Structure 1
Amino acid sequence: MSGFVKQNAMKRKKEKVHIIIASGGTGGHLFPAQALALEILQKAPYTHITFVGAGLKKSAYFKKDLFAFFEIKSETPIKKRPLKRIKAWLLILQGFLRCVKFFKKTAPNLIVGFGSYHTFPALCAARAKKIPIVLFEPNVFPGKVNRFCSRWAKLSAIQFLQAAKYLQGKPCPVQMPRFNRQKTITQKQARSYFHLDPEKVTLLVFGGSQGSASINSLFCNALTSIIAYGNPFQVIHIVGRDKSIGYFQDLYEKEHILAYVNSFEKNMEYAWRAADLTISRAGGATLAEIIEFMLPAILIPYPLGSENHQEKNALYIADEIRGGVILREEGLHPSMLAEIVIDLLFKEKLHPMKKALSSFKEDGYKQQLCSLVLENI
């Protein structure tokens, strides 16, 4: 009899499972959130998924043609001016009330939260409506929203075990959801994709969706010193803004450096595979790619990140894993960046870092977030 009941429960589940993914509009949140959604739909095609959050409608990183979404109002209340704080809390309240009404109408089975105040109203509404919550935290030091909401969550899926000590409830180590996880690309194929020399040392310069401008400027000013060292190299440079493309293309051409320049690269797995070293920010999604592709990194944490969480991420990669070097943006001179690039790229210091990243990647069992979500519906 119990088997019959279980079978019918599974049948009902396949008929109407609705999962809410709460995510903000930045690439660091949306890329893993959308990768999770696609994986869920592949494994459980009977599932209906709706993205809920602030900033989705205007985000260049959100696939609006692919996923249903419900836009809400929200804002960070961490403001210096009292009036701005009040305004932020009123927006959060407005978002909360909209979510309560939406959840009452759609009756979701589960909500998966990807952090940030853009998702806070949805998570609070889920709590009010007694909808089960799963949180995903990609950083070493969790954000305020995930720390606060972890007391309500069925579990908190974490990329780094160190995050568990800041969260309440059950922590579960998981791999970062990624696009094209099963796709195998050789370094030669990856460099060919960018029309680069398959044998030449390759540097990836990448600032992410928020912090490209400073990294672009630093690298541009460091370039002359790197070139003066005399060793040939080539560059994949994701500049973040369309207006910068022509400037950097002209710069590399003038300096006779083979380079691929773009504002955004939809197939970033090729860039990670093609490179020998990256200069990048230290967001959770970036760290996941560095570990996945075992790519040594010069990490320049985004100084305006909430609670300086990127510096904590970078310190973990540099000091604990020993897979990279951290350079703080404040007071960073281009000559210092050039010195580190030369030291790592041309003096055979990358192999120990790559080995350390490989050991970390292979150490311990991590579940797939998709499987964890489907198990908890």
Structure 2
Amino acid sequence: MQPLRPNTLDVSIADRATPGPADRFVELGNAEVRNRAQSATWQQALQSAIRSVDDLLNALALRAEDLPALDRDSPFPLLVPQEFVRRMKPGDPQDPLLLQVLPLAAERKPAAGYVVDPVGDGPCETVSGMLHKYPGRVLLIASGMCAVHCRYCFRRHYPYETSPKGMEAWQPAWDAIAADDSLEEVILSGGDPLSVGNARLIQWIETIEGIGHIKRLRIHTRFPVMIPARIDSGLCERLQQSRLAVWMVLHINHPNEIDDDVVSAVERLRRSGVSLLNQAVLLRGINDRLEVQRALCQRLVNIGVQPYYLHQLDPVEGASHFECDSDLGVRLVRELRETLSGYAVPRFVQEIPGRNSKTLLE
């Protein structure tokens, strides 16, 4: 089992992203630390992210004995920005944001059907770094780096070290996209494509724009939620100038993830003409109650983000303790439909390898 490794596309950030001393980690009641973190650049915020279980517990005034058995040496290491930690409730071992990022010993317990490639990425890699699963669109693994390590991540075992390094190495993918005029959409994913600096990201956008039959650019990212400062003026201005229809898919599982900084980042994207969708994962003990799902959907549409998908958990090795019965997801979505406008209700889906689209469960 291999941990995520930063892609060399991200060298300007990843090479500097070393853990700081414990006294730099956020103290939730300390306004000076909070203000300093809010004024930092997104690169500095990524550098100062918490990478130690003990530092995370200290920041939240938690004791290990109040939690399930922890895994301090997980091969999929802890990574969580201080901005996200500030939204957690100190002293609460059941905080729904904490549970998404805390490495537990349960991750090492084998579970039937849980595998390293649960969505069939490997067989769909037609060119190095490019996945062609569905008609009309391709997905590029733009970076192996993320702003956070979600413990249920379906690509937690992905071999990012095999992805192309640098623009020249990506030329076979560009050539394949240019040669296939059935394609209309390019998806940037990872890892997280916004872990790449603006200069490199703009090179990607310009290359994609130069392929005439491509009409849409889709970016899957957690940065607007984890480190909202990443949505800076340089990125927004370039997205606004694009000839492509730009869609951004966020990943928000719980309404507590949305604070004023996230709202501001969403507003910057909307002013730039970016269409915003959200996809969530149904997670045991985190968002598996109707009141949580309803609050999440209402909060999203109120800030201009459309709930898109609610995913049944991908059966990735190490995440079985998050699984909910799919019947629960069906009931939740049906109950949401009874009380919310249609555009505020996500589709409950599962990704099944080999199929030409997500499988609708409700």
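Read the figures in this text as sums done on the coordinates, not as results from a lab. Remember, it's a predicted structure, so these values are computed and weren't measured experimentally. Cβ atoms are built from the backbone, for glycine too; each structure is taken alone.
One of 1, 2 was used to compute FRET efficiency 1/(1 + (r/R0)^6) of positions 176 and 344 (r between Cβ atoms, R0 = 41 Å, to 0.05), and the answer was 0.95. Which one was it?
On the way: 1: 0.95; 2: 0.60.
Structure of origin is 1.
Upon calculation of Rg/Rh (Cα atoms, Kirkwood Rh) from the atomic coordinates, which of the structures 1, 2 produces 1.00?
For Rg/Rh (Cα atoms, Kirkwood Rh), the value 1.00 is produced by structure 1.
For semi-axes √(5λ) of the Cα gyration tensor in Å, for residues 80-119 alone, the calculated result is 25, 13, 4, so let me know which of 1, 2 that is. Could you put the intermediate results ahead of the total?
Working: 1: 25, 13, 4; 2: 27, 13, 8.
Derived from 1, not from the others.
Between 1, 2, which one scores greatest on FRET efficiency 1/(1 + (r/R0)^6) of positions 208 and 328 (r between Cβ atoms, R0 = 35 Å, to 0.05)?
Numbers: 1: 1.00; 2: 0.35.
If we compare FRET efficiency 1/(1 + (r/R0)^6) of positions 208 and 328 (r between Cβ atoms, R0 = 35 Å, to 0.05) over 1, 2, the biggest value is for 1.
Using the calculated result 18.8, 58 for Rg and Dmax of the Cα atoms in Å, for residues 56-271 alone, pick out the matching structure from 1, 2.
Working: 1: 21.9, 65; 2: 18.8, 58.
Matching structure: 2.
Work out the source of 21, 12, 5 here, i.e. which of 1, 2 gives that when semi-axes √(5λ) of the Cα gyration tensor in Å, for residues 240-279 alone is computed.
Numbers: 1: 19, 14, 7; 2: 21, 12, 5.
The structure behind it is 2.
Consider the structures 1, 2: one of them gives -8000 for helix-only ellipticity at 222 nm (-39500 (n - 2.57) for each DSSP H run of 4 or more, over all residues; to 500) as calculated from the coordinates. Say which. Show your work: numbers first, answer last.
Details: 1: -13000; 2: -8000.
Comparing all candidates, it corresponds to 2.
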